[in-house]
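In what follows, structures are represented as structure tokens.
Each value in this text was obtained by applying a stated rule to the coordinates, not by laboratory testing. As the structure is a prediction and not an experimental result, all values here were calculated from the model. Cβ atoms are built from the backbone, for glycine too; each structure is taken alone.
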Structure 1
Amino acid sequence: MASTQQDRPIFPFTAIVGQEEMKLALILNVIDPKIGGVMIMGDRGTGKSTTVRALVDLLPEIEVVANDPFNSDPKDTESMSEEVRQQITSGQTLETAQIKIPMVDLPLGATEDRVCGTIDIEKALTDGVKAFEPGLLAKANRGILYVDEVNLLDDHLVDVLLDSAASGWNTVEREGISICHPARFILVGSGNPEEGELRPQLLDRFGMHAQIGTVKEPDLRVKIVEQRSEFDANPNEFRAGYQIAQDELTTKIIEARKLLSKVQISYEYRVQISQICSELNVDGLRGDIVTNRAAKAIAAFEGRVEVTAEDISRIITLCLRHRLRKDPLETIDSGTKVQDTFRDIFAWA
């Protein structure tokens, strides 16, 4: 469970007021990372970074191979480096450690070498060894990679991040030398729509798209300001007040991850989801796949093994709104079109 004693206390996830869309999208991606990440678009100062950090603080610790730069999982060959795999094959005993799920912040000015890692060609040629300097993707393996202002990041870098997030591997090639390592992470991007959208072909690769806005209700605004003041004045005491709720949510996420493989979605619902994607002219099948996964994840989160129409209603806008074809001058659909189509096909009152 999340500790209350930290060098830099983190605002509790359960204390965050409003922004339900963003919180739900993040939780579902943690339950099933194969959903494909979240793009969070909203005004400045709406708590995007705070919420992502609060989520990481909430998550349980993971077991890693000690002193391994890739956070290799000692029990899963798909999440371990080649070096660790060879140690296991040769019968060596691995020393393990428990760490908090890593969160890596990608700075806007990061170069491709910084992100992907570099190969020391001189050492490779003179000593005959693959000297690899791991990058941020190695650090993010089995964790969360957070890119603030992702819409200002170079398109090529966004492509690299999305490729790694989708395949779970990062490959670095230089002068005929190739190194591959696991890079399984949840990609969370955030941005301000005033600074421009991502290209549609990149946007489509994010599993979900959450829109957040500045809270308008005066009462809620006052509550948020008061909470922040209390937290800044005495962070540990403030966190202690939310510890039970934090622990309960952590347990709920752990149980949902265990339950996920048992969750079923009926054939009829799968057909209706694809019908919605077809009617909305969603390109490709990514929308269908993500909606099915997210519906299962929300059912698992609620402790159920059968997806309901209500589950689909809650997540379908998050999964499809950024995949709709639109006029270049339009902004991303708020979700009205997706919900109207859902109601028509599901005969939802």
Structure 2
Amino acid sequence: MGEKMRPIVAVTMGDPAGNGPEITVKALSDPALYERCRPIVVGDAKMIEQAKGFVNHPEIEVNPVSDVADAKFRAGTIDVYHLDLIEDVASFKLGEVSAEGGNAAFQSVRRTIELAMEGKVDATVTNALNKEAMNLALAPQGMHFDGHTEIYATYTGTKKYSMMLAHHDFRVVHVSTHCSLREACDRVKTPRVLEVIRLGWQACRDLGIESPRVAVAGLNPHAGEHGLFGTEEVDEITPAIELARAEGIDAVGPCPPDSVFSEMHGGWYDIVVCMYHDQGHIPTKTLGFVFDREAGSWKAVEGVNVTLGLPIIRTSVDHGTGFALAGKGTANALSLVNAIDYALRMARGKE
């Protein structure tokens, strides 16, 4: 990508029964976004057209295309790489789990990955899909995916990958994600911890941080207290940190999980390696998801999900499909805007 060329960013529609189409229209209705990139939605143009009415943007033109080269990439127009996925928009039920909605979300993601692997787009950003709906659609084909991360890994042939969550400069990366807590403890092994330290360090480098500082959280209370509350820190985590440091990575730990996130928030570290799903998700979402008690509504639902280790760029909103909000036009698009901007940062870092 040349310095003056705005990256092409493919944005998936998400599950059409959720608020993905509405969030997409809101985000792409901002002319300033087109000064930073050339966005194209991958999904069903009919659902994007419907969403215009929900969010009161009748002036927006929806431009269905079958080739990225045919996109207009101009403010006031939402280009949609059209996949005819919803048979009848009028009868399609919003806010409900369905195989049709799950299939639409999955096909949008798969085509987006293909476009990136073919070099037709520079980065990909995903709206939320419903895992139950998706697997309802995939079951007859003998297929199953836990979520976006596994779909991307499969269709890019990636073996070593991890999930990173970010709220501005607050970043966490995970040794394990979608498995039971009991299984997560068993997955804390030196090779995997080292692998995730490397992925987190490289992600920070891709974001333009010259010398990333990587904190590695412990698994047990107080990071095990030298074996008093568990031996994973001594047996598995510390050896990984020592190997990473031998490679020139500024990694510290094992750090007590109850304080390391406050330290990162204070600027001590650029990223924290977390041992399991909730260890990283809870602090990140506590910062990014802000509920206004007096107004009785969400003031902010922010956060970006990034899949590390892929040959292509993938970021995502860090919230669900919002079935309860579908069709109301009230969903906040800030998380999608942030996800697009994070993708652009990573695209610039790879130039």
Structure 3
Amino acid sequence: MNLNLYSLVGADGTDPYASFNTLFTSVGSGTGATEKIYTRIASGYQWRVVTTPPSVGGTAYGGYGVTQKQVDAFAMANGRYPITGYTDGDQTRPIIDPDAGYSESGFSKFKHPIYGDELETFKMYQNREPRFYVNVFWSGMTWHGANKKTANVQFYFNGNSGPGKSHNYPPTGYLAHKFTNPSIDTSTGNYGYLDFPVFRYAEILLNYVEALNEYDPSNADITLYLNMIRKRAGVPDIEEVYPDAAGDQAKMRELIRRERQVELCFENLRYFDTRTWMTAETDNNMPVYGMNISAKDHKANGEFWQRVICKYDGGRDGNRVFTKRCYLFPISQEELDRVKCTQNYGW
């Protein structure tokens, strides 16, 4: 931070969608490089094949599903997080913040803030923060690629990008949308290149405020640097939305962790964060939920738009297991015999 070599792309927050498009689709040392500390440039094939719906055409597997829990993590446009938890851990019974302006009931006309498409859309997806629309593609949306549009992408059973017709589909009824480049038409076999952010400046700032909150919870740098990330993302300052969190270590810890989950999602960090925090026993030890892709259509207010356990997930009928012993791998019996060491906890 003191080197003054890096900064957030679009730090003034005037156009978060343009900023994220620049950050996640530009390649090399040109535009967007101010935030990229260490990246891996490679063919975009591997990522874009698994995040492009099959109905788009070409080689498109479209199976990289976003969990309902991740969908719930994004804030509303007013900066408040709509889902504060789940009753008895049951994700079909979300605990909704009444001040967030969130609704999970009904449909209405909605213009997608990135593409301008007017859709009849589930209210769950309306009035969310910009990062939601950058990261999440849901059933019924229009896919944009170069000069080609694919309308009404369908993730339900026998839908054009759902189960039934093929084994290529998102098991949660959502697709990851980050790193999608609308200027590329992947159906022609052009997948472009991807400049994957292994380490970017936003993570530096999040690491700093997280450590500082543990060391000195009243330090003004916590809100200063956390708000830099939120400003770029187009949401209000944290103390404006949660005035009681400033100086409160426990509340700020929860908000910082939520910010990491949203800002850094699909960047290979959440897996390690929950282990660092030793929260994986609760964060990862639960069923995976999504929309009901077994439904026969995705008509408004139909069965598709129900939170259900994702029975197609990972061959375990949607139930992921994480116990204390999972924080460490077991030591092989051969090694135990060789040096007479103690086996890791729980194995």
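Each of 1, 2, 3 could give helix-only ellipticity at 222 nm (-39500 (n - 2.57) for each DSSP H run of 4 or more, over all residues; to 500), but the derived value -13500 comes from 1.
Work out the source of 19.4 here, i.e. which of 1, 2, 3 gives that when mean count of other Cβ atoms within 10 Å over residues 44-51 is computed. Label of the originating structure: 3. Each of structures 1, 2, 3 was scored by FRET efficiency 1/(1 + (r/R0)^6) of positions 28 and 180 (r between Cβ atoms, R0 = 35 Å, to 0.05); the highest score is held by 3.
Given a computed value of 20.6, 62 for Rg and Dmax of the Cα atoms in Å, for residues 172-315 alone, which structure among 1, 2, 3 does it belong to? Can you show the working numbers first?
On the way: 1: 20.6, 62; 2: 15.7, 52; 3: 18.9, 54.
Source structure for this number: 1.
Assign the value 3.8, calculated as distance in nm of label points 7 Å out along Cα→Cβ at positions 68 and 324, to the correct structure from 1, 2, 3. Value 3.8 for distance in nm of label points 7 Å out along Cα→Cβ at positions 68 and 324 corresponds to 2 out of 1, 2, 3.
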